[in-house]
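Given below, in the form of structure tokens, are the structures.
Just so it is clear, none of the values below were taken in a lab; they were calculated from the coordinates. Please read these numbers as outputs of a predicted model, since none were measured by experiment. Cβ atoms are built from the backbone, for glycine too; each structure is taken alone.
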Structure P
Amino acid sequence: MLLSDFDPETERKLTKLAENGTRILVTGGCGYLGSILVEMLVQRGFHVTVVDNLCYGQNTLFNLFYSGRLKFIYGDVTNEKFIAELLDKNNYTYIFPLAAIVGFPISEIKPELTWMVNYKAIEYILKHRKDSKIIFPTTNSGYGTTTGEEYCTEESPLNPISTYGKSKVAAEKAIMERGNAICFRLATLYGFSPRMRLDLLVNDFVYKAVTEKTLVLFERKFKRNFAHVRDAARGFLWAMANWEKMKDRVYNLGHPDYNISKEELALLIKKYIPDLNIFYAEIGSDPDRRNYIVSNERLLSTGFKFNHPLDKGIEELIEGYKAFKDFRFRNY
């Protein structure tokens, strides 16, 4: 619910920003994260322009056009002329560049397109923006494969192992070099969105647990950090409300209680699906070999609080999958 997203003071700050005419551009606004974020913005009175090429056949924002505060533009962020004209004609207060080729499988299948969308399109925005502030979602998969024992902070070396991770790390570097920006290194997201994704680890594990009652784990001890998609969207609004103290820095955004292994995740799901069978594959491997734990202390020190624990997210997914029969929305 709207009033439970933030404390009253933060909501007042956001209301004031909306009343002062803050205008926001969201590329990829019909995607998994964008669909949630755009709704939160429109609910609070912001005027939002969404650019998306609808490559997954989304129809996620129809319920928001009633507000009169949502404008949709069908467009391709890799077209520099299109981006230049858009930013020349409009003076956006904030730009949220969410358009991306996201995840391990699809980025390896389409590496050239991944670099065009994830990096080159960001260069076009940086080249043609006026004085817009940028809030950018990168990924903590940039930490790559580590021992899984030492916490990765924002100062830790980056070692991305996928085309997705490499392209997002390059984009983050370009954005931070230009300034007037905030970057969030997002944990692995989970939870329902109008543009659902089944390829995310929690969403995938719960779906298989519900429909197949079986999970086969490769690298069961490999760890990563997790966050609900709604908490990720809340991070953008939090950054807007706290811009002066947060600007020009990078923040890990993941729930501090959930630096857990694949095995721990599977066992947590089994608490809610007792007849789930878990098998450990000792031969073979998962091509996505990320293994790290992440410190989120920098973000927490700004006062940000996470609203959505993992166990509640698993319950949400279990209940939602009973009504989920649409298999279009995969990223591979």
Structure Q
Amino acid sequence: MRDVNNGWLLRYLHANGASFFFLVVYLHLFRGLYYGSYQSPRALTWCVGVVIFILMMATAFIGYVLPWGQMSFWAATVITNLFSAIPVIGESLVVWIWGGFCVDNATLNRFFSLHYLLPFAIVALVIAHIVLLHKKGSSNPIGIYTKVDKVSFYRFFIPKDIFGWLILFMLYSFFVYKYPNYLGHSDNYIEANPMVTPAHIVPEWYFLPFYAILRSIPDKLLGVLAMFGALLILLVIPFLNLSPIRSSVFRPIHQFFFWLFILDYVILGWIGGCHPETPYIEIGQIATAFYFLYFILLLPLLGIIEYHMLSTHANYKTTE
């Protein structure tokens, strides 16, 4: 920030860039869920994208620890301690991650190295993601798969993408130059002190929904499984959706529950930033239950209902 020319700019570009990176990925993820982009023949493309998202979460968390502020230090202590809930190897695994018996310089060095190396894995997977997308082609809002009637990239997509990029870049610049610390927590500008525990640990905004899921489960091991399960469940969505209709544009029932799911995700994000007390704990537990019910129960059930509705309608038309 002070010892390097324009160091403040580099740091604020990097810190706010992480938030905007996640903003774009979340929009891309929810768009894929809405339009059914994860269905065959793009299931593998979707799964690679989910792995990219998980690696992004890991890279961002490791990077969050590097400023060595009060909030990031204790977030690292709490999150890495969760691995101790793993039977048999848990305690040894935590010591291995720390590089010692507490979060210290060895931990910081390891996290710095991983924060540098993991983006190379992300880039490799992004290339694979694009190759798979190029092989099968992009989906469209109406869910029709055709090899005949294609839309050219130039004149249709390039101007639209440039316009979207300019809007995003202006918003990004606004935060970098006007409110560079707005998306972070003020306590993280206090130097890490292992002798002083913060009253309330609040991670970055893009971690909050999963942090809320973790805190909603009273049992430590079940909480860890729920948090990682909330990410891993995205990998099996292509096999859970049984609807013959791809896009939610033509699925009014699913469309209603999808927007309920978006509202539920926002509520989880809000709960993740609140103190773990009544009524926030109870609200978080209800929101967590709905998060998993949407994928495990509602997605396949709505597919079956829509299939029968479609079959009934087709039989009725045939009878006419």
Structure R
Amino acid sequence: MSKTAIAILAALVFLSLGAQREDFVAPYPYNGRTFRTFVEDSYIEGHKGDPQQFYNWFAAEFAASAPAYKGVNEKDLPGFLNAEKARIDRIKDPRARAAEELRLGEYLHKVIKKLIPLFSLEHGFEFHAVQRLGQRQCLLQAVLIAGLLQQIHVNAGVVMVYRSVRGEYSFNGHVTTLVKLSDGSDVMVDASEQEPLAKHQGILARTTRFCCLTPVFAKNSSRIAGYQTTFGRRVKTAEVSPLDANYVRSQFYYYRGERAPDGILSAKPTKAGLAASAYFLEKSVKLSPANSLAVYMLGRTYAAQGKSDMAKARYQQALKLQRSYGWVPFGIYEALRGT
């Protein structure tokens, strides 16, 4: 093979790999391949049959029960998404477009609370639980809102919350939708709250890297005018992005590991339950090594299995990650002292 042919082949392989990678770094619109992967993971891992069941159910529920939306008579979900995308794309003024993006975020908050009324930590992160049981949880609802907004060409995604609206700290214990409005401001839409727009006090998002950030809200507003790192550096909204799709997919696997029957969170974990937790958490970490919560919980699982050296290595990895993000949960230090 000539040098020219080798160079062309190498370039094609590089482009192919880049395209595959982009599928999971780029956004995940509701009708796109990446969002469908989230749904497929749920049905495959849960042995619940055809993933199309979720899409069919959601479209039927939207047609039957979606709240009225001012100026929109379309109750067919694909028709609604297409009509709104066309309408939003026609708006060129950033302020006017931002106002409509905000309205859409608030409307989808109502849709999720109406169509999926039950909240469940045990099962609500699974798309099959939405379809079969009407249950939701923070990750799933945030991803669903973000995916619907992305389908309409609104810049949105999800972020982890480490300090809540009420100022309570957790190790990335909550997930919310971050909407980046066309006027340069951001808002958080959260279906766990009664009102659509939440004012969480600490989030994990991306700048040039993963970073713990404190939103700086405009006066008497839920709009975010900027951010501040834990070291006091101001960060513009344009520099902040939601978490990538690899991280999002990883977080679904994290919850499968955390909530595995008789697994790591069980009062009486079994060998089989811990093995299930380890399986899902190892997959979570493989999908996104940046997911420090999954790394830490995998360490806890190894510790429960009696694998102390492997547990310590994961705790140290989680500590290194969180230090680079700008804030370390106390639980990591506590776990290291116990090894």
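Could you tell me which structure in P, Q, R was used to calculate Cα Rg over 2.2 N^0.38 Å as 1.03? Numbers along the way, then the final one.
On the way: P: 0.96; Q: 1.13; R: 1.03.
Structure of origin is R.
Thinking of P, Q, R, which structure, once distance in nm of label points 7 Å out along Cα→Cβ at positions 41 and 273 is computed, gives back 2.4? Value 2.4 for distance in nm of label points 7 Å out along Cα→Cβ at positions 41 and 273 corresponds to R out of P, Q, R. Have a look at P, Q, R and say which one yields 19.5 for mean count of other Cβ atoms within 10 Å over residues 97-104, as calculated. This value belongs to structure R.
Out of P, Q, R, which one gives 1.1 for distance in nm of label points 7 Å out along Cα→Cβ at positions 113 and 193 as computed from the coordinates? Mind dumping the intermediate values first?
Values: P: 1.8; Q: 3.2; R: 1.1.
Structure of origin is R.
A value of 24 for relative contact order in percent (Cα under 8 Å, 6 or more apart), calculated from one of P, Q, R, originates in structure Q.
Among candidates P, Q, R, the computation of helix-only ellipticity at 222 nm (-39500 (n - 2.57) for each DSSP H run of 4 or more, over all residues; to 500) that gave -21500 used structure Q.
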